[in-house]
Structures are given as C-alpha cells and as structure tokens.
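What follows is calculated from the coordinates using simple rules that are stated; it is not laboratory data. Please read all numbers here as calculations on a predicted model, not as lab measurements. Cβ atoms are built from the backbone, for glycine too; each structure is taken alone.
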Structure I
Amino acid sequence: MGVTQRGGPPPGDPGLPADATLMEAAKAAHACTLCAPHLPLGPRPIHQLHPEARLLITSQAPGTKAHLSGIPFEDASGERLRDWLGLDRDRFFDPRQVAILPMSMCYPGRLPRGGDAPPRPECAPLWHPRILPRLGNVRLRLLVGAHAIRFVLGPGLPLAERVARYGDSLPTHFPLPHPSWRTLVWAKRNPWFDTQVIPALRREVSRALAG
C-alpha cells in the first residue's frame, strides 16, 4: 500500500512514502518513467485524480490524441463513453466528481498489424495499489475494456457475458466494453447493451454522483 519497495524502487519509479497524500501520489505517478524503454512516444502519464471523486473509471490506456493533449478520453471514444454515462464534458472532466486511472497511464504504441498495443503490464500493479486506497470517496468503479475487467474481476468469462451480467459486480463495479468504433459493430450484434445495460449504467452513475 504505497510503500517504497525494499532496497529502493526500480529505475524509473519515483517511489512513494507510506504517508503520502493522494495528490502527492498523483504527482509521483506523473514523474514515473518505468516503462520509458517500451514507449514509442515516450512517457507521459495521464490520469485525473482528486480525493473527493465518487466515480472512478479504470480504462485501458491513453490514445495518441490523449498523449498529445494530456487529457484522458479527449477523442471520439471519450464522446461515446460520456454518452453511455449520461455525463456532459463539464461533469466528466471535473476531478472532484470523476477520477480516471487507466491500466496504463502512458500511450503504449501500436501493434505491428494495426490497433493500439495493450496496456504496459508494469503500470497497474505498481500504481493502482498506491493510488486506490487514497480514493476514499469512490462509490462506483467502471471497468472499461477487457484488460481492466480481467485485472480487477479476474479471467473466466467472455466480455459479452461479463457485461451482460453487470449486476453480479454491483454495487461497487460496472464492467463495460471499450468505447472504440469497433464497439458500434459489437453493440449491433448485442442489442441488449443499448436497451438494458446503458439505462442501468446511467442509473448507477447518477446514484454514485448524487449528494
């Protein structure tokens, strides 16, 4: 829980004292270069954190637009996600309401055959245990994409079944597909996502942010 490793942190990890605040942890995460040798555009950790946040989004990794702007979900997938949640930009980007902590805080690059590479495996195991305990007001955690779902809920179920059975994860977690353009095709094959899951998602998000 946020303590530096025995013998000191590995190269590129700024470490974190056990008594650090959330904002100190966020600053340390911004300084992390642990994955630098594997990042084609270099390290630029992106997150949105505040101790008052009541909704937490654990997504996959920033894309190129987010890497350039430094703003998470500043692209078409972000517009789609905000529509799913029933949130406008002001509420979504208000860190006192919504926290965003990806599986990989830096853009991981592209796969040889196209598409974004998966999140770097070093990031979440290092930073999530340091940051999550300091987000003490979170009421609901959205797990956006297969990588986040497997990391938090464990392997075993296909994505569609996990999303269809979202009620199994409530009231603390809500699994979702990644809001990329590919999900438009997936949603057409699974019409229950728009008719059942989205209304339930909006109710849960509203509940989490109420009060």
Structure II
Amino acid sequence: MILWDSGTAQARSTARGDMQFGATVFTPDGAMLITSIHHGTVVELRDTGTMAIQDTITCSHGEIMGLALSPDGRILAVACYDRAVELWDLAARRRGSVLAGHKDQVTAAAFSPDGRLLATSSWDGTAMLWEVATGRQLLTLSGHLRGLFCVAFSPNGTTLATSAWDGVVKLWDPVTGLERMTLRTDARALWCVAFSPDGCTLAAGGRDGMIFLWEAEPEGK
C-alpha cells in the first residue's frame, strides 16, 4: 500500500504485508489509516507518517467486507461476511453494538454526515438504515434486482445512494425510505458510488471499467 501527497503526486510512505489489503479509511485528522486484510478478520490501525501498525482489532463475524468511520472519528463500523456490522469505540478499542438484520453478507457501510445514522448494503439485495446510538434498525430499502455493493450519503445527508450488481444506482430518502430516482447504466455491475464534496455530482464505478457521472441537485436546494 502506498500513501501519496495529493498536492505533489509524490509517494510519501509504503506499507508491505504478506496479504492483500482490503478496505481503508482515514481518521478525520489524517493521523491514522485504518485498513483491513483481504479475506481477513483483523483491522490494522496504522500511523500515516510511518505506516507502522499501532494496534489491531479482531472482528468475530467473519471476513471484513468494508469499513466506515463516523465523522467525529469515534466509532468504526465494520461490515462483515457473516451478515452483521460491528460498531467499535475506536479510542477504547472496545466493541459495542452488533447490527444484525441482513440475510446475506454485508458489503459496505456509510455514516450520515451528522453521525446519527448508519447505512448498510448487503448481498441480500437490500440496504438498511440504523440508529447509531441505540443500534436500532430503522428502515429496510428494497428495490434492486440483485445484490448491493455500496452505499453513500450526500454531503447534506438528505439523500442516500445505493449501487448494485444490476447495474443500477438508486437514490433514496433516508428519513422515509422512499425511492426517489433510479439511474440506469449499461454496466454489468456497479461496485461503488460516491457524491462529490459539494453534492453536485454523483459518480459510480462499473465492473466493466467504466465510470458514470450524473449531475445531482446542488446542496441546500
């Protein structure tokens, strides 16, 4: 794994391991990089200056499929193969709630911008919304024809995007769970979806090596 300086496009540091790296996420202050090992159950906490491992977290619900960190950097969500999401107190290295409700592997997770909600996607063809403080399941979003790969909140938190094996992106109201829009592509599968920081552009990456861009409604409107 290589860390790059985004301003100079120069490599800053490199981490090497015996296994492939999986999901990665930075802490808000940029001081730590949180990584998982492909097909593994261990989360590594690395210093971004040296890439040295500072600590590890071991999950108990199978292979780690995805990672998400709350906006304040306090809670780490770990999406797991065994149909669950583990919520960890990052500072204490202590596991809290286990979110169970999906009927197949959980592929990804995303916190709302205010950190109150967590969205999860699953190979069971649904996305779910959870209350982070209590671990309570709030909504189940159904509509994709095949398994989901990714979920993403818009920067203002008013829209949730999902992408799936069916080559479709769907936009949802995270409060009511109502589907707002379906964006169809000619991709065989859409593995990832993300909003631009200003919320004006939505991007999705396809299995066929294609990236799709849509003009989204500007934030605040």
Structure III
Amino acid sequence: MSIQKEVAPLKQYWIPANALSVAQIEALSAQRKAKAERYLFEKDRLLCLAAGVLIDRGLQEYGLREADVRFACTVHGKPYLPEYPQIHFSVSHAGTMAVAVFSGHEIGCDVEPLLAVDADIAACFTPEEQAALRRSDDPNRDFTRLWVCKESFLKALGTGLEQPMNTFCVRLDAHSAVLEQTISPKAWKLTEYQQGDYYFAVCEEYAEGRNQS
C-alpha cells in the first residue's frame, strides 16, 4: 500500500505499519532504527518505523531526508528541527496506523481507532463536553473525536497532558469541531479526518492571529 497524501491546506500523510517496504526502512536514520529496536513488542517497533517513514516522506517535500537532519525535543518532548525552524511537523500512531503532518505554522495531530468511552478520561473533560457526550447518539464516536481533537491541540501547543483537558473546550457538530480556548494568544483551527476505523485530528495555527470561534 502506498503512502497517501493530502496537499492542502497542509501536508498530511498516513500509512499502515504493516505496509512498510524494506527500502523505506533502510532509508531511515540509524537513530530511528535504534529507537524502534528499543520497543519490546513488534507492533510498537513497526509503528515507530512507520512514523520515521512518514517524517522522511514529508521532509522530501522540502528537499530533505530524515537520515540527514538533526532532531531535538522541547522540555515537554515535542520534536522539532533546530536547523529548519520554518518546518513544523507532528506525528502520531495508534493501533496499526501512523500519521504525520507538516506545515509552515505550529501544528499537532493525533490518531486513534474508535474508542469506547472511558469514564475516567471523560471526567477530565469540560462540563460542556461531558454534557455533549451524554446527549450523543453515538458516544463512542464522539468520545474518540473529542480525544483526538483535544490531543492535537495539546501537541500543537507542545505541552502534552501537562495542560489539563478541562481548561479548553472542543465543540462538535456532525461534520466539524471548533476549539474554544484562552490558553494561547494564537488562533487555531481543528480539522478532522477519518480513514477506515481510525479518527484523525489536526490542530494548526491560524496565520490571521485570531482565535477560532
């Protein structure tokens, strides 16, 4: 299976971890291969390699390769390219699927298979989100949508789960998600995708500098 790509408004890639070719893996850096080898389970090793393959594919759009660039991480663990600050990217993997996004602005993404509602996690959502789940005609779907949207925003911010999930709100309708937040002065846009049984959200900084509402 080939890597699939969505060009606008950002560069988006996804690939099943079991669809990697030998050539794709061999093209990766020694560091990525060593990182994969540290995982205990084969499925996790493949997901790590798949993330590397997607990073490599995205960097090729800029005339770069994963094996030739230096990666660093912020204090909260967000990866970035010190020599190429104009390139922003985010990767995520779950189940058997890996995804990556690239942009000229801050960006975050998250992917999950359809999840069952986890009451402990839902209790960490805002009261509005909890009420929306109680009203939902498909709570598992909407719980999954909320989770990937909220995770993508936290990854875009670079804070991860150190930022409590009840400090910002995602409002869902049938076809879109809207972020309401006062944490960041930047403006952000949420975009949702579905690939088979996987739900995928991207949170990207707005160039206009106004909060989405």
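So if we calculate relative contact order in percent (Cα under 8 Å, 6 or more apart) for every structure here (I, II, III), which label has the highest result?
With respect to relative contact order in percent (Cα under 8 Å, 6 or more apart), the highest-scoring structure among I, II, III is I.
Assign the value 19.6, calculated as mean count of other Cβ atoms within 10 Å over residues 82-89, to the correct structure from I, II, III.
Among I, II, III, the structure yielding 19.6 for mean count of other Cβ atoms within 10 Å over residues 82-89 is II.
Could you tell me which structure in I, II, III was used to calculate P(r) over Cα pairs in 5 Å bins from 0, in percent, for residues 146-201 alone as 4, 18, 34, 25, 13, 6, 1?
III
Quick one: FRET efficiency 1/(1 + (r/R0)^6) of positions 42 and 90 (r between Cβ atoms, R0 = 25 Å, to 0.05) came out at 0.25 when computed from one of I, II, III, so which one is it?
Source structure: I.
Work out which structure the value 2.8 belongs to, where distance in nm of label points 7 Å out along Cα→Cβ at positions 58 and 178 was derived from one of I, II, III.
III
I, II, III: which one has Cα extents along the principal axes in Å, as calculated, at 49, 36, 30?
The value was obtained from structure III.
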